[in-house]
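Down below are the structures I want you to see.
Values in this text are rule-based calculations from the coordinates and carry no lab data. Because the structure is predicted, anything quoted here is derived from the model rather than measured. Cβ atoms are built from the backbone, for glycine too; each structure is taken alone.
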Structure P
Amino acid sequence: MTVTSFDRPELLLLAPAAIAPLLNSALRASAIPSLNCAPEDGVSGIVHASLKLLGVVALLASLAGAAGPFQPGEEFERIAEGAQIVMLIDRSGSMNETFAGRSPSGAEESKAAAAKRILKAFVDSRRRDLVGVAAFSTSPMLVTPLSDHPNVTKAAIDAMDRPGLDYTNIARGLAMALSMFRAGDADQSRAVLLISDGAGVIDPKVQDDLRADFKKTRVNLYWLFLRSEGSPGIYDASDGDESPQAAPERHLDLYFKSLGAPYRAFEVEGPKATEEALQQIDRLERRPMRYIEKLPRRDLGGAFFAMALGAAALLLVAKLAEVRLSPARGRL
């Protein structure tokens, strides 16, 4: 049973004032001194009682509405087939370029715009997932927490093609993505989907912290690498220089493989390949899962004010329907 609560319950202390219409009539006094000699009229008695009741309802409903009535939010346990997925989206400046490595012109899509379109279709195809969105460039940003509301997730994805910064700090983005998972859900299918068109060098001290976090959270990692035409790939060997600065994508891939967590990289060079990669991830991340759906609280103030307005409107109609009797007409 849902209980109604109030934001300002002290206003309900004025409720006894609502009996005022029972003590006196708001209708105009008549010049006729008494109607005791007139025959009884049942309809008039009902109308008289109804008008008094309407006055009580108008006052009580107004007080209840002003007190801020609401029904608290509820929680329901749901069972579905899907996964908890955090989309970690690169917002560095290079994402504003096309897969050909230039600024989009005409009908061309930037990598960010193409990824946005494809990710939204991915969300639509997995209506039972819990999806969260985080973005990163120089600093990470939590966009939406894990949620089973697809429209919220798609609205967060819509913001990913806004102009970004130049620096790609993947380490801080990964740390935020892992922090979005709850510790008590380790038995469920959980994954981080990293969408990026490049890599950065992760400090060795930070590498150890991330490795420990991945072991603790037990999540799968997918790297959707949006490779620009002519740029180094994940598996391209460098010409003599094997440092992380010379081949960051290759070294990041090697680091991900050392995490001890399930990991797959998808190197894509166009929208079609991106769609195919997400279809593979869709097939891999489907398991029965339990989750708690939280419903927001329901504001009831509008219903009470509507009731008060309706009662007051009927009283106004009754007031306007009164017939004014002159003293001459009132004499017997």
Structure Q
Amino acid sequence: MKKTLISASVASVIALTSFGALAESPSFYGRLDLAVTNSDTGVTTQEGKEGTVFENNFSHIGVKGSEEISKDFEVIYQMEFQVENTSSSSDVFKARNTFLGLKTNAGTVLVGRNDTVFKQAEGGVDIFGNTNADIDRLAAGQTRSADGIWYYSPKIADLVTLNATYLMEDNQASDESQYALSATIGDKKLKAQNYYVAGAYNTIGNIDAYRGVAQVKLGDFKVGGLFQNTESQLDSAFEGNTYFLNVSYNLNGVNLKAEYGVDESGLGKYFSKISGMTPSADQASTLSDVNVQSITIGADYRISKSTLVYGHYAMYEGDYTMTGASTTDLEDDNIFTVGVRYDF
């Protein structure tokens, strides 16, 4: 009898524990992404060093989950940290997307730190994302912001999703309202639909910018493009268009990729680092013209569900002109990268 009672008690505890775990559904996940890179200047690499280096491409760990608190309300959460154990960085952990949210029939609201909806509007068009050929080398506004509120609407008319980011003014250095808005159609993963289209506007990060994004899947091909106009809030001389065109082709599991990019705003990471010029609120610059171009070709192959091997070559070149001065050529950068990405 006692054994029966003990067994029943143990079974009840296990059942309750399992139910609690299922209710909270915490999921531990992570990524380890390491690459070997050779660069002429190092300005586009994660290490910022020329020559042959190891790069840690945003390896991270995190935990996320959700819990239904009533029929129409679900709490969602995520805590994610960039891990620099393999690099020479003195910061072992860096902040990534971490938030607490509520999902309802009227949409989802998040509070915390997250990519702005302007950045998220890129969808899957950044085909070399999280590497030294990421679109942020040319395009501004690829921002992860803290102390903000995010809203994502349900799909309206089974077609359009409206999204917004608002940063709390008293938490920011700027007294101006900072926000981003976007509208998306289709599926950024190109699975539910074979197309993705987005439009977005942004005032976060000392820039005013708008962008349009489109990507379509045609058989084994994926064709995409991004157009963006950006103006610095600190110095109106830093203003212009940025655009990318790319294509990828699945050849028996090998994903072949090519991309061409142009920046005329001077607000991307490549121009600021190679020229040493950034917008300043203290003194307006005499910058009058910027032209930066990039060409990237590469391939990746998924060995298993969790392991991806990849490689690419990227070339950056350009010039700029100051008012009343001749054109100055920027130092070219040629980058060769091979890497391995493991997700768990």
Structure R
Amino acid sequence: MTARADEKYAFETGVYRPPSEGGSNSLLVRLTRNCPWNRCTFCGMYKTEKFQVRSVAEIKKDIDAMAALRDDLAALARRSGQGGEIDHRAAIALIGKNPELNQHPGFGMFYHWLLSGGKTVFLQDANSLIMKTDQLVEVLTYLRHTFPCIARVTTYARSKTLVHKSLEDLKAIRRAGLDRLHVGLESGDDMVLDNVQKGATAEIHIRGGRKALAAGFELSEYWMPGLGGKARWQEHATQTARVLSEIDPHYIRSRPFRAWTGTPLAREMAAQKFVMLTPAEQLRELRLTMQKLSVTGRVCFDHAGNHWKNRQGRLLLTHSYEGYKFPQEKQTVLDLIDDGL
């Protein structure tokens, strides 16, 4: 989406980001458009869109536009006697001078990011690491230089991309200022991975995850309870726990499977070729995964899909982005699941 505001403030904003990088806490900077793989049968995020890598010049222009917004908001704040402290009065004054900002798809996101302290950035879209290493390093260096307030930069990445990048390249990207990677593991069971056309095997996930850790990245791995359906729930649970244990990432995040209308997997469900677990069965699968899991990071249920309730009708598992520390809180999680069951 290209802004319709004055060219000085025009920059692209994509749609998707992890919940932990959303809200007013993350600046969204678009390096690529859509997904280079785009074949997963459970996903409908980019199915009608074409993948593109944006040029370094385009991305730098976006960063410059954001910097212009920051500088002009601060100048208006100083003129109104606010000492350069940006607040709603500065935003109203800037919109008054540039009414096109009312239709700018990224202005609200950027303004609230500034108000929150301007600390974290998420690079869009689905796999920023697919960029050439020197180009990605150039963008990261420019972003960090333009916004020295930034404390953390994160992005999505694919395990296969991590495997294909050299360790030296990954270390260079890490040094340039990319801190955290969000990787969609989905399952550790090769048959499930093949069925949903993930484009990666369990071994590729392990190699990619370990390589990311060796390069110094903070690693967040996502898995999908219920993705094996009734046919392979046990294999899905035990093999996912095995793969995650072999990687031992900093964060493991649960994204329970839900049918996305129009996707191939939703059509399989309609044809009864894939039978979805009930919430209770999904929770039983989750218990097996947690029981088999042997990691030292944090296990998180930071998504509305983790909807199980306790006896009092409250959320069974916290939606905190920091989740539960393993192995210290493993028994706590198992006890909560037992309560839910």
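Annotations
- For 13.8 (mean count of other Cβ atoms within 10 Å over residues 68-75, calculated) the corresponding structure among P, Q, R: P
- The greatest value of volume of the Cα convex hull per residue in Å³ among structures P, Q, R is that of P.
- Winner on FRET efficiency 1/(1 + (r/R0)^6) of positions 116 and 172 (r between Cβ atoms, R0 = 25 Å, to 0.05) once structures P, Q, R are ranked, highest first: Q
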